Structure I
């Protein structure tokens, strides 16, 4: 189990240092900001859709390692997914990091997102991990108001 936890920590550290899709999309269909006042995480997310499919996703901003890694991994995984698939992963991810469901039962479906299962042990970090997901969810729902964790 320690080897698995080490691997997951490595994934989070790597995505924090080398975030994927960390750029503005000038032709985005949806742009939405997310803010976590407790930690200071503040990101702008950009979504480009092709019908019901997420064609491209990007983000800019700053925050703690957990939030940046979550945004990076989320953006990589959601590219090419249909909106309903993205919404399903949103629900699954939030249930995992809040400890509502056992990640071991969904390990294949989660893939690298399982790296965030340990966040459930640190309730104050849950908002950091879920901010990107709530913001993406808001963008897919067509929300105009910024997303905040408070």
Structure II
């Protein structure tokens, strides 16, 4: 590593020195290009050696089957939770009185029931749930709240 740093410093010093000493013109442009190329080569030189040191084996990437199943279950739960939140938001967008919607879903994401906490007439939202989300009317629970 020490040799690498010395070589890199030397190339950088030569590049700076050549920029200062060479006269303006085509020769300076060519020399700057050549020194830049040398600098890139000096920076990239240790990469093949690093690749030899890094050993990838299948054991370093193996996971226990139980860990994989646990991760899948956690991910599935998060997706279902987000799905419920999105459905509730879609329904609440159709409500005009600021009522709240709570959606209960199965593990597959199918809507089991919808509970609406109503602050006013939300028949448009109920029609949306029945016609667009295809939830049978008997699965919609209406709770009227008085303010």
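All of the numbers you see were taken from the coordinates with simple rules; none came from a lab. Because the structure is a prediction, the values reported are computed rather than measured. Cβ atoms are built from the backbone, for glycine too; each structure is taken alone.
Starting from the value 12.8: which structure in I, II was mean count of other Cβ atoms within 10 Å over residues 37-44 calculated from? Answer by label: II. Structures I, II were shown, and relative contact order in percent (Cα under 8 Å, 6 or more apart) at 14 was computed from II.
Here helix-only ellipticity at 222 nm (-39500 (n - 2.57) for each DSSP H run of 4 or more, over all residues; to 500) has been calculated and equals -14500, so which of I, II was it run on? For helix-only ellipticity at 222 nm (-39500 (n - 2.57) for each DSSP H run of 4 or more, over all residues; to 500), the value -14500 is produced by structure I.
Each of the structures I, II was assessed by distance in nm of label points 7 Å out along Cα→Cβ at positions 69 and 93; the largest value belongs to II.
Just checking, which of I, II has the largest value of Kirkwood radius over Cα pairs in Å? Going through I, II one by one, Kirkwood radius over Cα pairs in Å peaks for structure II. Matching task: 30.2, 78 is the computed value of Rg and Dmax of the Cα atoms in Å, for residues 13-100 alone. Pick the structure from I, II. For Rg and Dmax of the Cα atoms in Å, for residues 13-100 alone, the value 30.2, 78 is produced by structure II.
When distance in nm of label points 7 Å out along Cα→Cβ at positions 45 and 77 is computed for each of I, II, the one that comes out at 5.4 is II.
Here distance in nm of label points 7 Å out along Cα→Cβ at positions 21 and 133 was derived from just one of the structures I, II, and that gives 7.8; the source is II.
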